[in-house]
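J.: Once you scroll down, you'll see the structures, which are given as structure tokens.
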Structure 1
Amino acid sequence: MTGDVTQFYYMFPTVHGIISLLPEPGGRYKVMFKEDNLGSYHSAQAAAEDVAGGHVLSPISGVELNELGIPHDLEGWQKKVFAVFKGLRPA
């Protein structure tokens, strides 16, 4: 039996730029702000919580992410399709 698998990413626009939570291999999520990689997390939710609380690497620009009103919960982020994998077989 085969099926399609959709992978998502999350983004949150701020006055200083877009923060993105991008999928990585192994189910992890990378936090990107502009072109700065601010860390890798075991889940998108964990990444969102750390971004909102300012517990990620500091962007080169010096912007304090925890002062931008970023939501802790993924429901406040925009969810977008990253990739669709067609015809995958279960492992």
Structure 2
Amino acid sequence: MGLMRMAARTAVVAGTATAVSGRVAHRQASKYEAQAQQAQAQQAPAAAPAEAPQDDQMEQLQKLAQLHSQGVLTDEEFAAAKAKALGI
């Protein structure tokens, strides 16, 4: 009987350790992936050309106006985004 208990206890400990190790590895992988995405997002605007074509600016302004009219953007947010889109 003692040998069965020890084997069962070892199995529980090993299973728990495996589960915890898996969760830690998953959490770290998620963290590193989020950091990589954030770094990539920060680099993307820097790689964009300084001046967007006229059509692209118009599309962006139209989208901003639509978001403003829907109430998604406040007056201040709209003004700031518009200035940024126009390069002001």
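No value in this document is a laboratory result; all are computed from the given coordinates. What you see is a predicted model, and the numbers here were worked out from it, not measured in a lab. Cβ atoms are built from the backbone, for glycine too; each structure is taken alone.
J.: Can you tell which of 1, 2 yields -0.29, -0.78, -1.24 when log10 I(q)/I(0) by the Debye sum over Cα atoms at q = 0.15, 0.25, 0.35 Å⁻¹, for residues 22-61 alone is derived from it?
T.: Attributed to the structure labelled 1.
J.: Using the calculated result -3000 for helix-only ellipticity at 222 nm (-39500 (n - 2.57) for each DSSP H run of 4 or more, over all residues; to 500), pick out the matching structure from 1, 2.
T.: Working: 1: -3000; 2: -30000.
Structure of origin is 1.
J.: When you work out distance in nm of label points 7 Å out along Cα→Cβ at positions 6 and 78 for each of the structures 1, 2, which one comes out largest?
T.: By distance in nm of label points 7 Å out along Cα→Cβ at positions 6 and 78, the leading structure of 1, 2 is 2.
J.: I would also like to ask the following. Output the label of whichever structure in 1, 2 has the greatest value of distance in nm of label points 7 Å out along Cα→Cβ at positions 30 and 54.
T.: The structure with the largest value is 2.
J.: For structures 1, 2, which has the highest computed value of Kirkwood radius over Cα pairs in Å?
T.: Result for Kirkwood radius over Cα pairs in Å over 1, 2: largest is 2.
J.: Separate question: Out of 1, 2, which structure matches 0.2 when distance in nm of label points 7 Å out along Cα→Cβ at positions 38 and 70 is calculated?
T.: 1
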